[in-house]
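In what follows, structures are represented as structure tokens.
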Structure P
Amino acid sequence: MVESSARRDVYKWGFVTALGVIAGYVAVLLANVRHFYTDDSESQYGPLWVMLGRQLRAGRFPTMVPEHWMAGNYTIEEAGLLNPPQLLIDLIAPSVDNIALYTTVIKLIFAIVLGLGVYRICLEYGAKLPWAAVAGIAIPFTGWLLFFDEASWYTAFTGTAWLVHAWASGVRYARGRSGPVPTFVFLYLAISVQYIFPAVEAGLMIGAVAVGELVYQRKWQPSARLLAVAGCAAVAGVATYLPSALSAKVTWRGTAQINNDQFLTVPWSESLNASLPSTLPAYSSWWGYVQPMPVVYIAWFLIPALAFIDWRKARENWREFTAIALVAIMALMWTAGPGTIGPLRWPARVLPMLALGLLVLVCVLLGRYATFADWRRRGIAAGVLIGLLWLRSFSAAPDEVVWHVVAALGITALGAAAVWLGLRRGTAAACALIIVSVSPIAFLQVHAAQPTPMSWNLPENRSDMKAAFPDFAGTTLQLADRGLIQPGERTLQGAYGSLVFGNYSKDLELTYVSGYTPNGHFWFGEMLCMRWDTSVCPDAYRRAFATEPSTGKTIVDLMKVDRVVLQKALYPDAGNQPAPPGWKWVDYPGHEKYIAVLEREDGLLSIQNGRVAAVTGGTATSISESDQTSRVRVSSGQGGRVVVARLGWPGYRATLNGRDIPIDVVAKTFVSVDIPAGTKNAELELTWRPPGWKLGGGAVLLGLLGAGALQWMYLRGRRRDDDEPGGGTPPIAESPAPEPDLAGAIR
């Protein structure tokens, strides 16, 4: 009966955690209704979901879309193609008109997942329920998560949300309270979001937990089991990253390198700002040295509350907290550099892991060893800590001195009220005050950061976008520079009714060459001087219509582009000079202010003869086309070559009448195949598969088999224990859990 009551309490406080996260989200939306639909979320992820969902609904698994030249290899983009929850998100996306609303709801769901995961971690380390709820509610509103990962970098956010559950489940597995399957599943989900940071962070976290359990339990078997299931998840996750690793040599990122620079590296001293809501840390970023957002903030109580921990009792049980401390220390070391480790760049991205480690550590310590004994002396110590917070924040951003004073006085008042409630009403009342304070602080922080420097201000309703935009059939190449759009023109009535940047064209359900990509094809980008956001240099027009000497075809012909859209701000004379041979200027009333449009005189080239772009020394007739395969009937008496409108990514294979033949590239960009002399009516099949796909598939199968074997071993061990007299999992704690009923609920 006691255990049942305790379990109800666990669920009750878990429900409080979810409600607290929702309340915080509402507060943030009151400060900026588009906060969770900004920067990469509006320009990359939201439109990507729409496009991927449309592909999936059409029965195509969108590993490659050749006409999306700049970002068409989705096995190396942040698409989460092997992540089941993400595929579900993609499937729903085309049915939602308001993409800003959809993005916000999806992020709220993951914020709740994140909060509950941190709540679980705290419970596993023996924290009282109210303090576990405090940690779970506070984590989504820590600085970097709130202003970057939740607002913009969606895959980093979702990866963290899955990672925290892997941590909690990993502790349970190591301590014999759960099987390996939950740990495997959550680790795989963190890895397969297709963003490298959560994958690496998950590995470091599991390593820390394994060390922590070895120190705590003083036996190696539990840690070995944990490392085994983590290894299975890592093996299964290989399929997610093999295509990127094997394609790296032709991308902007290149091969592995380690170097250091100061961009987005955060000095350790900035962590001393972690409890002052007004803090504006000092380090180099896009906005100079002093940041416009409190991205190192964690929680107002984090540092002052250290004065109210019984450190003597905490030291007696230090072994239990080894893993948490290791996570925080590793994150702190990483945030300070080096600036680039292979694909890992910008160490500030690890700030959520630092916030996670410190928040869990402090809330667990408070949840087990909080004390109000000698509260006056402890209050003075807390005041000194707040003074140090103020001093460090003032040193970083002295121009904000008034707000720093207000913030310091505010958290002093909150701290005094929490102590008073703790003395008079108990732990739950003090924690309730802290929980209630999270939302207004988040509101004030987001409100103070307006107008956000991150927003592209892309439209929200896809129906409005499509109604305002020209209905461009076929494949379109846009030559434009996003930096030339003035702030007042970032509307549907302005530039966004005529121009696309990032993945905006996917919201419009139009086929554009350009797309948002952090992993662009190096040589294609060089050819058109096209950047990650689809912007180009002024020379792009000349380059696009330049003739490739070995084929005698222009670049736009080799790409089989049907239309070229020129931004008037980048090309002021567009429409006034003669059109290139075979092209004509076409008027689109209502759009003349922003664009001039070139279209082919002979109609859409993209639908003529499949993807065959150029033939020398023979003939080539398309038989069939799919995104992954081109089948062509070829003939050549003296030997020739076929060039197809496909970007030369690794992974292509060519066969002629079933026999393998070599593949080459033209201009380091376009896939080409040499046809042997004497070929007559032969079938050329050009097929692309993600490089390493067989190895990746085998790795997934191996990982699943390994996890299944570990689950079988776990169940077998459970049955053996149950058959023994007095069976069951023996307690492993060095000291009793702080509350017997809670310990029973956790089991």
Structure Q
Amino acid sequence: MTAWNADTEADVGGAGAVTLVEGSSFCISSHSGDISAEGGTNGAFYRDTRIVSRWVLRINGALREPLVAQRPDAFEAAFVGRAKWPDGRFDSPLVVRQQRHIGPGLQDDITLRNYSSEAVDCEIELLVDADQADLFDVKGGRPINEDSLTRTVKGAELLVETFRNGQRRGSAVRAAGAEVTVDALRFHAHIPARGKWSTSVIVVPLINGAAPSEPFTEAGLPRHRTGVQRHLAWEENVPRISVGDRNIEETLQRSQSDLGSLRIFDAEHPDRAAVAAGAPWFMALFGRDSLLSSYMSLLVDSTLAVGTLQTLATLQGSKVDPDSEEEPGRIPHEVRLGVTAGLSLGGTAYYGTADATPLFVSVLGELSRWGLSDEVIDSLLPHADRALEWIEKYGDRDGDGFVEYLRPNEHGLVNQGWKDSWDGINFADGRIAEPPIALCEVQGYVYAAYVGRSLLARSAGDTGTEQRWADRAASLKEAFNEKFWLPDKGYFAIALDKDKIPVDACTSNMGHSLWVGIVDEEKAPSVVERLMSPEMFTGWGIRTLASDMGAYNPVSYHNGSVWPHDSAIVATGLMRYGYVAEAKRLARGIFDAAAHFDGQLPELFCGFDRSEYHGPVPYPTACSPQAWAAAAPIQLARILLRFDPDFTRGVVHLAPFLAEDKGDFRADNVRLGHSRISITARGPEGNIEGLPPGFKLLKEPRPPLDENLGGHAGN
């Protein structure tokens, strides 16, 4: 999930950091609630710009003694501490509470409560600044040029602005009753015995002088109304899940909550939600990440995938631009709104990814099986066909039937699959592969796109189009199994390099090939054996690179670490090919790992074997919450239930394979088309209530491979 040309090693706020997220806004602070961004990454960000870079509360000349930081919601936190008594007495009876909300700006409600039997006069000082730094500069650790900043005091408001590269960005900081200077807001408070004093401090972001349509105000609104309404609506509409195993239940509930916090909304279509990649650095639309995350979240809310497709469709490439790597029909890699990011990307969107475009088509095909309306399918079908045109005209650079990537500039991503770090694609001996590179999982996604488009045509009664894409899928499957298979090793190459030589490292990527069904059945046993070998399976999850490979490093980003989403996709592939016990074992490992992270799986963790340490070893700069990781437990629950709806045939499959010791599973309020259903399961038994009229429940697994097409684009 590397951001375009960005450093993946940025520290996320340091130890004990508290991260809040709402839409594309986020805030990183210390455990006390203070923000000090000197040379670091803390701050409040709005539209990829840091609108608060310093936010330090001092009471009676001293910092608070932190007591606790609580985060009841993704966009809200409460910081409680003890303040210094004016005479410096030990065990001060002054308690300060800072209630923070992030959204279209920042609001802090600060309350001092005096638990003494005597009144007290307090001096409160909030040191503030807003360097207007672009998120790319902050994350990359580049020096922030503050020479262009202007700081102006207007009554009870401090205005900090900058003019860079044709845009004026600013922050208006205000609080009733404050004495405002260019670097602080100060208050003089008389607090009665057993009494309290409070104020609200608000930061309103400005772009070319304009505030957000619904900013925080002093009009008695404790928090951002739209953000709360969206949060409440999410909680009301997602499934209500209960599991006998408390750890699994908490993990699934946390996943739902995190997915809700990672939604971003199109200002022109406020009811349309897409999935951002992850907090804090990836609170933006990422083609591959958003598509895969929304696919794995179908059991929670299929409208996330719809919104993601609709939003990406509006950004689909229309011209050839080597700077941003835009090409007609191509789906973007990421979208950014900051000034520096826009310049770096060659615009607000960067298109350097090989897999988002085929994933767009395959996810649309999958949604047709979940009851997506014909009207929405018809509106997206032209975009799917343009995506397929990109695959044939631009993706397949040399006409060999495989999609390759090669950046056309010196600043884009060198690797353009999901392992997009510079050293992520290498041979078994550790040598780095040279582009153009054709990745194995990308060919699988293209296969899924062909199959998905064929099934869409079948649903529409278009037999000619159906057969055309079915034939393309069959041809690609045959070529893939011939060119990528390594018979002497018993697994698939991760890629073909510039000379069409198979890149022979043993990686988790081939598990994605199982997921989409492109693997010949006779090759599957060997692939499964390798994936579940001690070199690949740590006991917590699947390593990205086997431990017997030359580039293996358990603390690397892509060369031996464990990514929960990757393992969930591998588990889906195992289940699809009938390796139920192996899929169950892998799922148990991921759920066990989640318990060590308090139910919130991080973006990735280190690839040490389970026998080496008591729990999974955290990767130091992993994003959390992160969409892929949040969606992984949802996908695992789905495959363990073997829950698979198919509106095109009017059936739904349910054949649970749950561990008896995990107790009962129940999910109410699950969206299926226009209906809400309840799923219950225990061990191998399950049932569904509330199916749409005419729907038939089949208590058997979905057939893993379609006899006519060779595979489906689902699980």
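We did not get these values from a lab; they are worked out from the coordinates using the rules stated. Nothing here was measured: the structure is a model prediction, and the numbers come from that model. Cβ atoms are built from the backbone, for glycine too; each structure is taken alone.
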Task: If mean projected area of the Cα convex hull in nm², for residues 480-703 alone is computed and equals 13.8, the structure in P, Q - done: Q
Task: Among P, Q, structure where log10 I(q)/I(0) by the Debye sum over Cα atoms at q = 0.07, 0.10 Å⁻¹ as derived comes to -0.48, -0.95 - done: Q
TODO: Using distance in nm of label points 7 Å out along Cα→Cβ at positions 552 and 624, single out the structure from P, Q with the greatest value.
DONE: P
TODO: Using relative contact order in percent (Cα under 8 Å, 6 or more apart), single out the structure from P, Q with the greatest value.
DONE: P
Open item on the list: Comparing distance in nm of label points 7 Å out along Cα→Cβ at positions 144 and 560 across P, Q, which structure shows the greatest value?
Closed with: P
- [ ] For helix-only ellipticity at 222 nm (-39500 (n - 2.57) for each DSSP H run of 4 or more, over all residues; to 500), the calculated result is -15000, so let me know which of P, Q that is.
- [x] P
Open item on the list: Taking FRET efficiency 1/(1 + (r/R0)^6) of positions 360 and 528 (r between Cβ atoms, R0 = 41 Å, to 0.05) as the criterion, which structure among P, Q has the greatest value?
Closed with: Q
